[in-house]
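Right after this note come the structures.
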Structure I
């Protein structure tokens, strides 16, 4: 994530930016053999092939000392639980400029079930990181199937013992796109384009009331709608609807028309099937649309009625209490100086209470040769675990770190050293990179108020929209790293703690006024990237980073960015455009979020 005032991009909001020493090495993600999420049973191995196009001028040679492979990211050079190492195999053979190469990965799932995101960056070995080399794989590890073989005589009933494993077949709704008539078109604005896509049902269940949808957004305002809709569509995103069953193994052909956007530019159209409201895996058809000239002045894009009766529903919060977030702060050296500012902090050796530190009393914590030591007034302890310091009564209590934090000064935010934080404190060595981190375990609202992603004079409604996006991002990042959830830098989101209130008072007010709100799509909390500014339209998730289509992250118009050079990844909310819409067009924070995150709502998740 990043603000519009000289702050760099961050991951998930963008690809990380290692140093590119040779720009002649450049790549573009093309496809992967298994769409996200990749389903693997615990302990099982699945081969995944990821294809890239060589968009640079240098040839990739798998037999040379400068072969192309990928390294793990977030954090960099971690040991992947799926590969057992930090580096992937190399891309084999000769891949000339304009040609495609394939990186083949053997992913072995860990025993712990759950959802994982494996992030990588391409590199030319002993040479340079590759331009646009960031990619990721979303993996869902499911329980290993237990097959119970029993011989049962005819008409004989066998009782099931308590705790006995019984295998069940989970329906697999999946498609194979056999062919599509167009992958790239060059047309004028408003032109009508015929499209034919042939699908095969390769899952384990028939498709019933299936529909063909476009990944483009629904209309929010006539002048701000980016749509590929033809007048024969059902609405701005629903292309076709069918009640015809498609049995397993059968094929179905979809013939339809779509329209080129009105304005000259480069676009990506995405179409996919859904079955009873759920997207059918493997059904995406992507078309690159090059609009060579604006539509004629007399052209009118199709319009659809948006009149409908909505019964106001009672707002029901989903979480009984406010969540906490664990923030990793980078350090220098091997000791930190901690001071409790408001009240006594209790000291735990991991989970065991071993003492307390008084407020305004200096406390030194060191890590030497695998051992932690803490020393304060009436307290002198050592452990091989780690020390956790927790406010005795008030969870919003503050502490400061006068020594040990990496320099956190950000001139455009304010003159503070940003050494003051709410909540609990830990000092721990990284499980993978062996670097020392301070972990700030803090209530989510205190974290959100400490985000410094907007300037002092940003329109308040835009600040509120950004705060909700930041809160949503943080909540969905829980468990991202081994013992914290997000980094406190622009690698995730720029979090500077309690002192932000003194320099950016709108941030805490915005957090208070939007308390508990997150962005939801179809009633699910979803990822909400944001960035500095676009060049006139935002980008889709898949066009920026590949992977599975995210229907709330599709191109929309950013009119106040028109004519500018894009700053950031371009996906989700343009902070510049949002600030100017709030200022000039009087848009409120909910309008802004609904525009940049299509078909979403701002939903109260907790009180």
Structure II
């Protein structure tokens, strides 16, 4: 191996440890005969090719990929990793000056993780953490120490802003769960302590029982992202020791705030201190025996009472987890009243108060050409910007996916531009557009599951999906057939379960009602009808009456109909003019009466009954809008 001209001792008599240099270069691997392989700083090294060691106070190095020796030495000097006569000793503090951030998920272009650790050698076990889509997030490696004991180290792919490499560095907080890719749509999940135990539990319980754990041990429960378990039935199987019991109770407390029904297994009395399901597997436990223990799990509050206050245990069951109905397993969720009333359900948030809730399903319908897309774009922009639209307000910006099914891209662009210049807020949350003119293979059909799946990659950070409109985006089947609506309804309910809201835009039929099957309205929280004013003429542009036909949780003034008209100023800025429908009717009746139109004819002209005209006339007279005859 070659040595550089300046490879001498530092002034204070300390050499730069080979492992420190290798650690600074990245992706270092210990060599069997001593020294390390690390990434060569003289070229874009994706796999360790620099052999490096310090012997007798001299730095020995050689690039096995063929780099010039002087070039390697110069590159080491630039990084202050080459000992010179006046060079200070390189400390680990200097090595750590770069700030490294884990990249998650790991990109496909990343090299393979190192096979070993510069100090601990090759791991005795390694566990891959993946996201819900199965993409690699990083690894946890276990090393057996000489003389007994173990060391567990996280391994993540990191970015310093200048380069990327694998580093022995923890996951960023909140840290992912081990087993995210296994959860899917399962209603029941088992939580254990430690990756080794999780693997053993999976083998004992089979694939139908997702088992997860968290990284970092008992003291890292609060550093973990538990939200993937929101709303699920969770059974916690703790290690049989005091730290395990405390960790289980901490997990249960966190899950209580995520609307979970949580139960905890009481470790069998006959087991040794620290016993877990890995020991159960080693002891040849059967699946049936494990299920019996799960079935005897107790409610978290009762488990806490026993272990924290010495109160007698109140037995509970976990029959839902162990229901022996293979064809229906995990599909039916039954909660007794005590568990249901103890759920810490968060208050329902509003995306656009007061009528569009988080996890809400809504529909707005209107005759063709009345301004439905003006309405839907206004809602989209207000939600994404945290702004206002008509009489409604968004308290914070939230992501929106706007799916347009029929409008030319140029017209859609012009309308969005007009909205943007007319508002004092810009979207700070995602506002993503899907429009037919940009689709090389044609527009999706949300009646088809394969097309629904096409949207999945674009739903990250999205709180509201707007489908404008049903006629163009749900094309399979017949509008009047309720069964043909079920695939779309199922998709909408999936979005609600994932925390999103869906707003459908639809056409009205000749009878003025929403076109097609009324079955659409069964699961909807809100139905908004946009109706043509009785005196409407096409030159008025977007002008309609807003009526709430169905509105869960909406009452009083919020439900009263009103008339809205879009006004465009000479400078191109737009604003909506709103007035209560009752006031609008009074003004229309007063105007027509002053023009000499007979009262009986007014009812036909503005589309109301004669009684409404009579009441409006009386109010107009009281306001002085019409002279008393």
> The value 11.1 for mean count of other Cβ atoms within 10 Å over residues 267-274 was derived from one model only; which of I, II is it?
Replying inline: II
>> One of I, II was used to compute distance in nm of label points 7 Å out along Cα→Cβ at positions 123 and 475, and the result was 4.9. Which label is that?
In response: II
>> If helix-only ellipticity at 222 nm (-39500 (n - 2.57) for each DSSP H run of 4 or more, over all residues; to 500) computes to -8000, which of I, II did it come from?
In response: II
> Can you tell which of I, II yields 21.2 when mean count of other Cβ atoms within 10 Å over residues 67-74 is derived from it?
Replying inline: I
> Here Kirkwood radius over Cα pairs in Å was calculated and came to 30.1; which of the structures I, II was it taken from?
Replying inline: II
> Given a computed value of 12.8 for mean count of other Cβ atoms within 10 Å over residues 179-186, which structure among I, II does it belong to?
Replying inline: I
> In terms of distance in nm of label points 7 Å out along Cα→Cβ at positions 115 and 227, which of structures I, II is highest?
Replying inline: II
>> On relative contact order in percent (Cα under 8 Å, 6 or more apart), which of the structures labelled I, II is highest?
In response: I
>> Can you rank I, II by distance in nm of label points 7 Å out along Cα→Cβ at positions 211 and 435 and just name the one with the largest value?
In response: II
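The numbers here are math on the coordinates, done by the rules we state, and not lab data. Quick caveat: nothing in here was measured; it's all calculated off a predicted structure. Cβ atoms are built from the backbone, for glycine too; each structure is taken alone.
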